[in-house]
Structure P
């Protein structure tokens with residue numbers, strides 16, 4: 001039996017992570033759920049058990065879904081829109097086919113770019129949400145995640161974007177070295193070094209590994225070195241986006257903090273936005 005506070009549900013399914021927000025009649029979040037979806041491709045099978053306690057037994061519940069299910073060949077026929085264009089809004093969703101009559105799924109389309117080749121799925125909701133909260137914004141969004149996107153927006157449209165796999169590279173490198181956690185002091189210096197001498201980044205990572213094994217480098221210092229080097233490479237490549245432009249940094253936790261430190265070190269003009277608030281504003285604007 002559904003909980004009485006359920007009005008509609010929004011779902012962010014990306015990076016093997018499922019996040020669910022159950023929205024109440026007053027427009028506020030009444031419940032949150034999260035699950036690891038690594039390796040799962042049967043979307044309804046994965047989502048159903050997570051949201052089952054919040055579905056109406058005697059009717060349909062509207063469910064907005066963004067992310068992997070909206071990819072080409074995903075849950076439905078939600079074709080990504082080509083930039084330049086406005087981020088998805090009211091009336092842009094595509095139905096998702098379900099076997100559970102209690103679920104009325106609407107897929108939020110992503111955005112695609114021809115050159116450089118790019119695909120933005122769940123992040124399209126973040127763009128919509130930021131613009132809903134900041135109408136008339138003209139500048140750049142840095143959507144920090146495992147795959148970070150720098151997005152140029154103007155006149156309510158996404159003009160272009162560039163994706164970076166920095167988060168994946170950091171995670172893989174740290175896993176290889178057997179370390180995890182937030183970067184300590186030294187991140188800013190590593191950013192500077194990577195931007196000025198990108199050809200030496202791989203050697204610096206090798207030196208960090210040796211330092212860990214020899215006991216001459218702490219885990220915090222190694223984390224700062226690895227984060228800083230990869231962020232420096234990204235900052236150098238993304239320079240056309242942030243140089244001389246207002247930037248809004250959207251992210252969560254240690255990752256957003258690391259990007260903020262890197263941007264501050266490079267004197268980037270930026271503001272920060274809460275990721276959950278931005279996502280929820282995006283879903284609300286798309287639902288209408």
Structure Q
């Protein structure tokens with residue numbers, strides 16, 4: 001099985017901001033912090049060149065704007081891989097391609113239709129170039145693909161996206177790719193701050209929740225969200241599929257209605273998440 005990451009955690013390297021450091025400076029910072037895994041949201045050549053020889057493993061992104069063309073045009077997928085992946089290997093350790101982001105959680109049925117075809121064409125391009133042993137194909141999902149996620153054992157995929165999700169999961173099971181989920185306790189918290197304990201969302205001491213069906217106790221929402229994904233996968237017939245968190249975090253600033261978006265809470269979430277991962281203990285399920 002090809003693994004996108006070999007470490008416990010990594011970072012998402014976004015570049016839509018002001019006064020951000022150069023890619024070379026980012027590589028230096030990551031190496032100093034012993035971060036071994038990075039996801040970027042495109043395949044920027046300056047970034048990929050900067051990571052050459054760093055030993056840091058990268059997942060590159062194929063944006064949603066490319067999916068419709070890629071789904072019906074094998075040549076476009078091949079051209080993209082030849083231009084954005086193949087030339088940088090093996091010096092830059094590209095270990096995965098995220099085809100689209102949160103597509104099935106969006107409100108664009110045309111993108112839903114295009115996703116599987118794009119995934120297959122990108123994979124086939126890698127296969128023809130002999131790169132599938134080194135580069136994994138995936139597609140990260142949002143929590144929006146679930147009809148419900150509380151308690152975790154009750155989680156199911158939305159009926160509307162099942163006709164698209166099941167064939168995608170079937171293909172990923174054939175090529176040994178995991179289920180990537182963008183897990184944000186922050187978004188769940190701001191949707192219902194009156195009933196969700198902030199400490200539960202921040203990995204801080206709290207009573208937690210109890211799932212009566214599984215007899216499992218959860219003392220943080222992050223673990224609950226991951227187990228909810230496993231429950232939905234099992235109900236869809238993919239109990240053996242691995243779940244990997246492709247994004248998480250906490251907002252340090254937000255709109256007036258986004259309760260809890262503060263630097264203090266963001267710092268607490270990230271710090272406590274690292275403590276949680278350092279234990280190398282699985283989620284309750």
Structure R
């Protein structure tokens with residue numbers, strides 16, 4: 001692996017110091033006030049980013065009949081949510097504290113599944129505060145492993161992983177070929193893994209999403225089909241600053257055809273579940289990424 005240059009190391013150090021200073025400020029004012037401030041700043045600064053234009057383009061394609069003022073409202077509310085999420089994630093441990101409130105709907109289904117001793121695949125999406133999912137699971141004694149996207153800055157990544165490890169007590173796996181094998185072993189031996197599966201995966205398979213083909217991650221479906229384990233979808237709904245409801249719902253795993261056909265069908269079912277949830281609260285999903293192929297918004 002190529003070593004970072006001196007200037008890169010200086011940049012990493014400055015970014016890390018800035019992140020820790022912001023963390024200290026949020027701890028000083030409390031997570032709820034920090035979330036309100038994060039929402040305010042992101043709402044006013046994010047419109048200058050490329051992702052703002054992308055969010056409008058995606059919404060227009062997904063809801064072609066939506067009035068422009070409603071689209072503007074949803075994108076503005078989306079930045080509110082993401083700004084609050086950013087602030088809350090910086091002090092992730094405080095989501096388990098007295099200022100935070102996380103309700104879980106469907107926890108009994110998850111606990112009943114654990115009694116079988118079989119592994120379990122959880123899929124989630126970038127909605128509400130998607131970083132909050134692991135908190136109530138750990139609080140209820142469920143050891144869950146998570147998959148994550150590596151952060152370019154190694155200092156920031158180490159700090160973020162330390163915060164997440166408190167709630168993902170079965171381990172954290174960076175996305176990559178080696179991690180896929182480790183996750184398969186973990187689930188085969190009765191473990192739970194949580195995977196964010198709503199973003200574009202160009203090496204994946206295209207299934208319908210808001211009426212258009214969307215390259216999607218087949219790995220959760222493949223795990224469930226090959227290891228004969230269930231899938232539970234999870235979403236986080238923001239109720240207020242540091243206040244959430246997490247909804248759990250089983251996804252039927254196709255087992256009637258070839259492995260490839262069943263994986264494609266199950267992947268489509270996962271994305272259909274995500275779409276239904278997004279339609280309920282469109283302002284809480286992350287519209288600013290390129291979910292579809294470049295020529296299709």
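Quick note: the coordinates plus some simple rules give every number you see, no bench work behind them. None of these values were measured; they are calculated from a predicted model. Cβ atoms are built from the backbone, for glycine too; each structure is taken alone.
Here P(r) over Cα pairs in 5 Å bins from 0, in percent, for residues 20-163 alone has been calculated and equals 2, 8, 15, 17, 17, 16, 12, 9, 4, 1, 0, so which of P, Q, R was it run on? Going through each structure in turn, the value belongs to R. Taking distance in nm of label points 7 Å out along Cα→Cβ at positions 204 and 228 as the measure, the highest value among P, Q, R is held by R.
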